[in-house]
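Please go over the structures that come below.
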Structure I
């Protein structure tokens, strides 16, 4: 009986806690700019890319101010350039396939929260994946680091709102997996310096 009482109390407390939690989901579009200096796969190289993006994000709030949030963006690079220090340049046109993903997960804090206006600030983990094929060599490049974002949300109903925000990132660790046509993948890891800038506009739903 005592165990049943403890379990019942635990379930009641848990249900009350989750009942107080609020969440949101968003869809948006935007752009993503990255500037990277890396030493993977040969001499030090400077990579610059400009992409259009579309993404989805979701968050859960423990109260009106603090919560956790995650972003997932799909990137289509429109411009890409790699310039090794020996002067050889690789541009977007030389890639047979080029696609990216951008992830951002962390703590979000509403510095302003009114009936209509919300200004959230977020900090946490950032990661970027880039899948590419050039001359039948398939490469997966993974960058990881930290991210920081700030946005503005304006509610036009009890649940729906429009948003504009900017996410910035700094990645300092990179991984690369290159697979040649005949197999035998090569793995590399290196310290990198990658700055990212990603503005978004979209629509969100609170629940």
Structure II
């Protein structure tokens, strides 16, 4: 665990020069929320932006030739992978919490009513969306690098567009939606379990890709 934390700190310091850009990218969806007057749409846009940002650690390490440093560090390659996933996951969690609070504040400042079901739906969609973006993108970047893996940046964009397409068809008074949101403990447990399994599978694939590169 200590090696994983050190690897996460290394990636964190690599991203320090880009924190203003990252924070700006997270704040931009606030403008969209103020126009669309929809918390779900705003959170989906925020997670889309952050999903694209997940490539930054790979881009920065490749730009600075960090692969040589990683090769001489007394840390197993799997811990480097664990650390990168840990940092990306923490960034997503913190960004989601910030987005929920700030977007709700914007809507309330505009005299918009934010229902409980909308908050719950936004949180669930934010967690699931970001998980999908990360678990599919990161192995692709390990395999092809940021240049060859640019095609994976379409995953967050596609997910966001699908959200915009399907969201207007959701009936807030639907009995199915009411039944799902009516059991928050079960919903949270199911979402957490699904995300954990997805991350474990993605981490395993990334570790295998990195090991095959060493052969």
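No value in this document is a laboratory result; all are computed from the given coordinates. Owing to the predicted nature of the structure, the values given are computational and were not obtained by experimental measurement. Cβ atoms are built from the backbone, for glycine too; each structure is taken alone.
Given 22.2 as the derived value for mean count of other Cβ atoms within 10 Å over residues 135-142, which of the supplied structures I, II does it correspond to? The partial results should precede the final answer.
Numbers: I: 15.4; II: 22.2.
For mean count of other Cβ atoms within 10 Å over residues 135-142, the value 22.2 is produced by structure II.
One of I, II was used to compute helix-only ellipticity at 222 nm (-39500 (n - 2.57) for each DSSP H run of 4 or more, over all residues; to 500), and the answer was -27500. Which one was it? Don't skip to the end; give the middle numbers.
On the way: I: -3000; II: -27500.
Going label by label, the one that fits is II.
Give the label, chosen from I, II, of the structure having the highest value of relative contact order in percent (Cα under 8 Å, 6 or more apart). Intermediate values should be presented prior to the final figure.
On the way: I: 20; II: 29.
Of structures I, II, the maximum of relative contact order in percent (Cα under 8 Å, 6 or more apart) occurs in II.
State the single structure among I, II that was used to calculate mean projected area of the Cα convex hull in nm², giving 12.5.
Details: I: 15.5; II: 12.5.
The structure behind it is II.
Among I, II, considering only FRET efficiency 1/(1 + (r/R0)^6) of positions 23 and 119 (r between Cβ atoms, R0 = 25 Å, to 0.05), which has the greatest calculated value?
Numbers: I: 0.85; II: 0.65.
Once FRET efficiency 1/(1 + (r/R0)^6) of positions 23 and 119 (r between Cβ atoms, R0 = 25 Å, to 0.05) is tallied for I, II, the winner is I.
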